[in-house]
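What follows is a group of structures, each given as C-alpha cells.
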Structure P
Amino acid sequence: MKLDAILFDFDGVLLESEYAGNRQIADYLTSIGHPTSPAESMANFMGLAGADFLGAVERWIGRAIPEDFHTARAIEDRRALEEGLPEVAGAIEFVFRLPPELPRAIASSSSTEWISRHLEHLGIREAFGDKIFSGREHVERGKPEPDLYLHAAAALGVDIGRCVILEDSPVGVTGAVASGAHVIGLCAGSHCDIGHADRLRALGVTEIAHDFDAVARAIGLPPRA
C-alpha cells in the first residue's frame, strides 16, 4: 500500500477505553431506571462527543440527562486519567515500528488533555509531537463528519487521499470513509464483539484488521527482525 501518512483514532484504537467507558455509562443509566447493557451503550454512543453524545443519551432514555450524570462521568474520567488505562493489544509496539519519517497524527473525539495524558501513560507521547487533534477543539463539526481527518491531513501537509486511517467505531468510520482516505477498520479492542467488522463494512470499509500485525502487513511494514 502506498501511503504518505497514517492517522489514528484514539479510544478503542490505541487506548483500551471503549468498553470500560461504555460499561460505566450503562451501569449509570441502569441505576436510574433505564436498563442498558455495555453492548447497547457502545452501539448507541461509541465515538460520539459533546452535544452529539449528550443528545444520543437523551434520545435513549427519553428525557433530559440528570445533573449527576456529569458528576459520575467526571469521577470516572479523573480516575482513568490518574491511573491510566491499558493499550489496545499490540498498539505500542506498532507505533514504535513505524518509520520515524512517516507523518502521523491522532484525530479523536476526545479532548487533547485526555489523549496527551494517556499517551504519556502508554509511553508513546513523543511519537506524535504536536499532531494531536480533537473533534471538540480543532473543528466545528466533529465525527461523524470528515472535518477532523481533513484537518489532520492538512496539518501534516499530506493529501487525505494518500492517508491511511485506523478507526474502530461506526461513528468514526463514517467520517473516515467520507474523507476520501484509505480506511482500515480495526477490530482489535475488547469492545469489538461478534459482528463488529460487519457493521464497519456496511459503512463502506473495505479492509478489516483484527490485530496490529494485520495492520502492519496492510501498510507494508517490514517483518519484525
Structure Q
Amino acid sequence: MKLKEIINFIDERIPKSLALKNDEVGFRKNYDLNQEITSIKVYMDLLPEDDSDTQNTLIITHHPPLFSPNTPTYTIHSNWDIIDGGANEALADALDLEVIDYFDDNTHIGRICKADSEFCEVKKTILDNFSNVRIVNDLKDDVYIQNVGIISGFGLKNTDYIALAKSKRLDILISGDLTQESAILAKYLGITLIDLNHHESEVPGLYALKNFLKELDIDIEVIDKKPIDELK
C-alpha cells in the first residue's frame, strides 16, 4: 500500500484538526508519499537508534520525536487522546471502567467513568495491570467509589485538572506525571489521585491504535520501550 493511502486512511478517521493548539502532529518533514509501505511500527517515543527501517516501513509515534527521522514518521498525539475510541477509552478498558462523559468539556481531554464499586476493587484492578503506582490520599477498602476521572498521560501535573476533578465531585483522578505541587493541592482539596506514570497510562492506547490500523491489512507491531530503566 502506498504511504499516501495509509495517511489518508488515518487522517479521515483521526483528524489532525482535533489536536490541541501548537501540538505537533503529522509529518515533521516531507517524505515520498508514493513509496510502498509493507509494515508499520508504533512507538510511544522514537529515539535515533530506532530510525533504521528506511525502506517500506512507516513509523507512527504518539509523542512528537525530538529529531527529523529518515524513516517516514507520522505522529498521532492529542488528536488520539481526544477522539472517541482513542487513548482514553483504551485506558478506561484497561481499568475496567465505563466511560460516561468527557472530563474537560472544552477540549474533550480525559473522561469521566462510572465505577460503582468499593475502592478495594478499583485498587486491585489497577495494581493487577500497572506497576509503580503512586496514590495521594489513599482510601479505606470499603469506601464506595462512584465517579472516576481518567486522563491518558500528563493529567496529574496540571493543577487545573486537580481543581476540576474536585469541582466535578469525582472520587478519584487517575493519570500520570504526578508532581509535588499536585499532590499538595490534592491533600488540601481532599481528592484522591492515582499516578500510573505517564508512559504506562498511555500504553493501552498504543495497542488500541494497532487494532484501529488492522483494517489496512499491513503488518503492524507495537514497540513498547520504557523511557526510564526500572531499579532492580
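Assign the value 33, 23, 20, calculated as Cα extents along the principal axes in Å, for residues 80-151 alone, to the correct structure from P, Q.
Among P, Q, the structure yielding 33, 23, 20 for Cα extents along the principal axes in Å, for residues 80-151 alone is Q.
For which of P, Q does mean count of other Cβ atoms within 10 Å over residues 64-71, calculated from the coordinates, equal 14.5?
Q
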Q: Could you tell me which structure in P, Q was used to calculate log10 I(q)/I(0) by the Debye sum over Cα atoms at q = 0.11, 0.12, 0.16 Å⁻¹ as -0.58, -0.67, -1.08?
A: Q
Q: Could you tell me which structure in P, Q was used to calculate relative contact order in percent (Cα under 8 Å, 6 or more apart) as 26?
A: P
Q: For distance in nm of label points 7 Å out along Cα→Cβ at positions 136 and 192, the calculated result is 1.5, so let me know which of P, Q that is.
A: Q
Q: Output the label of whichever structure in P, Q has the greatest value of distance in nm of label points 7 Å out along Cα→Cβ at positions 72 and 168.
A: Q
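One of P, Q was used to compute distance in nm of label points 7 Å out along Cα→Cβ at positions 184 and 208, and the answer was 3.4. Which one was it?
It was calculated from structure Q.
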Q | Structure responsible for -13500, with helix-only ellipticity at 222 nm (-39500 (n - 2.57) for each DSSP H run of 4 or more, over all residues; to 500) calculated and labels P, Q on offer | A | P
Q: Using FRET efficiency 1/(1 + (r/R0)^6) of positions 120 and 216 (r between Cβ atoms, R0 = 41 Å, to 0.05) as the calculated read-out, with 0.45 as its value, let me know the right label among P, Q.
A: Q
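Values in this text are rule-based calculations from the coordinates and carry no lab data. If you're wondering where the values come from, they're calculated on a predicted model, not measured in any experiment. Cβ atoms are built from the backbone, for glycine too; each structure is taken alone.
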